Structure P
């Protein structure tokens, strides 16, 4: 019987040599193989302390086995013990730099440090984590060859997006979708990669392929369609998304915003009215409804709605701001000024209100010293805001201080080069200074820009007049 058991153990040992890559009978004793397998069994049974003890025995019996240290790293990683996982993984790589498990563990550890942070987090440590995560996972993928874990490709795809390498992200995520074409997270991340690569058409197509049987992609699909200017399609996608999440306020707001941008004011007002009834505590819907009513031609109804809303909630700054905006659009500048002063009085550091009030005065050519002071206060809160720089430049322009006007308008254009109104302001300043060719260039950029808040016919007349003056000067 003893002889039979010994023979069985020798057969098991020989079998385990094949099970544990990197471990040969010459490298360690049969005890290390047994401890290795025992660790897996004990962990599966929930005996984590016993499993770890078995792994330590395996490492002690065969200290030159990278696989055992990699297994230990994986164990610690599964139990959220990062320092221990990192130590074990580095011990494995010291023996074999191409060890898949150790590179995988270190890649995932560093990736976890990056996940959950925003794109604005650019600390040195975060950049190091991002770089190291990509390095280790690329090594793991290369060492694994065609059998690389799909999780590695997916994680790499996300990291490439974060590292502004969308082409590499698309390549990695293509491998994910080739193995799991119905993966929701894979599809969403692939669409994100295409969008980062400025390929909205492919981002949309990636999600449309699965929309019918996976309506949860509809929300993201709507956003990409909206970015691409496919506003009607975006509205339809948001409607599909709302069938999945009927109480989502954000989706309702997005759908109304898309309708407003598409100039479907009647539908926008109707959906906003429904939103008010469903979510009476959310003032965004009354603001959206008022905007839709105003832009749809019902100016008195919009103003009345907002006046009632601000009377009921006099400290709701956003609704007050919307009322001021609609007063201004209705040509009631005095009423707009009164509301903005009310906001500034209650919130002296409200940069948006300070800028709007200053710009309002500048446009009217009144109280220009105060206008300049107001916008300067706004810029103290947000020094690089292109809209604020434009307001200050325009206030100086109206006061006749052309040097200061040019300084701030040029800075505004650098911040917001596609803003048509700012380009028009710069053109007006340059024309005033007699630099007609430069003025024409600025006005031409205004016509090619976002088209917001400009009169294209008036700009074309300015261009024609300036060209005539240029030719006469010759």
Structure Q
């Protein structure tokens, strides 16, 4: 389906001296050859600037409210498969405490790309277990998962409905506490919002207009989140979160080499060492005292696009004992769950795979020689505890969030405010008597906390972040 997009930005100012918020459309975007066209699933994302804290951003399709987002990045995952082909209107309204601004854009929806079917030969041969895609109706490639500081699972990938080989919007993020149910967080790095002018430029690649990320990866390492990605035109890039949160924003990390595939490795024995291994080979990780290096390989006989792994006793190798660890796994990323089990990601890129371009995971095991293989036990880990967060009182403002040294709360007078860590321990308990209350959070470790406000039998809870 083809969508025409026309951009309008309308601001409504209050009588105060404060300026209204400003909005910039990050995704969808216009391409040089087809204009404002979207297919399948796409992130509807805006960048919002304001001198006051942003309270919420509303996302509308054809004047119907579809989602309300209160945190960065302000995104809505728009699945156009449920819409008719043709022109549709996108609208976003951003609110701060005094005013609002509206952005309007029209897009042309086209039918989603038809993916090749597979023989599922790897399933028939029992090389892979019975699998269910983690996210339905969203085509994803280059899927990567890590465990974050809050013991949640964070998954990134590039949405492939607009033909990932030549174009995509950037890195999308999902969150889960059980590896089964995934919540969309948003578009956390994009060409339109985060790239340098050089990386943002369109190029010709195999006679197509080209601007796409390949081999997206996420790591939580040394107290921060890192993304790596690349393409044959711009080479490899490494970016890190400026807030210590998985949603970013992210900034470029300067590296000495410029190869297509990048990963970050942290030696689990010596946490003081952070390694940036910009290897054309793929993904490096440690498990059970061994170091592993994965790469992609297509078997000449089976034609499987698989994850092959080499083993070494030390970080610097030499890596040997190479073997097909995950059939059809391609450029899989490997991660250890909260209970110590090893998993690998799989998105499907060959005829023997369970599917084409869907996110999946496979639990792995290790034999006596250290080789990896698909485990016979595919039981998911016990879900990580998640605090139930009540809908916050819209009259209460909490800022800045993330906070570095001081957290401000307005309109919470005559209430009791608690700051609670993810283990349920109350770290601060304060009786608020003024309209504006300030909390010193400089002594707290960087991380996610629960802020609970109680007043006359009513309570409201919000997540806050502290960074240093």
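Every number in this text was worked out from the coordinates using simple rules, so none of it is lab data. As the structure is a prediction and not an experimental result, all values here were calculated from the model. Cβ atoms are built from the backbone, for glycine too; each structure is taken alone.
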Structure with the greatest value (metric distance in nm of label points 7 Å out along Cα→Cβ at positions 113 and 137, set P, Q): Q
Rank structures P, Q by FRET efficiency 1/(1 + (r/R0)^6) of positions 73 and 217 (r between Cβ atoms, R0 = 35 Å, to 0.05) and report only the one at the top, that is, the highest. Q
With helix-only ellipticity at 222 nm (-39500 (n - 2.57) for each DSSP H run of 4 or more, over all residues; to 500) computed for every candidate in P, Q, -24500 is reproduced by structure P
When relative contact order in percent (Cα under 8 Å, 6 or more apart) is calculated, the result is 11; to which of the structures P, Q does this value belong? Q
Out of P, Q, which structure matches 18, 36, 28, 14, 4, 0 when P(r) over Cα pairs in 20 Å bins from 0, in percent is calculated? P
Distance in nm of label points 7 Å out along Cα→Cβ at positions 81 and 161 - structure with the largest value, from P, Q: P
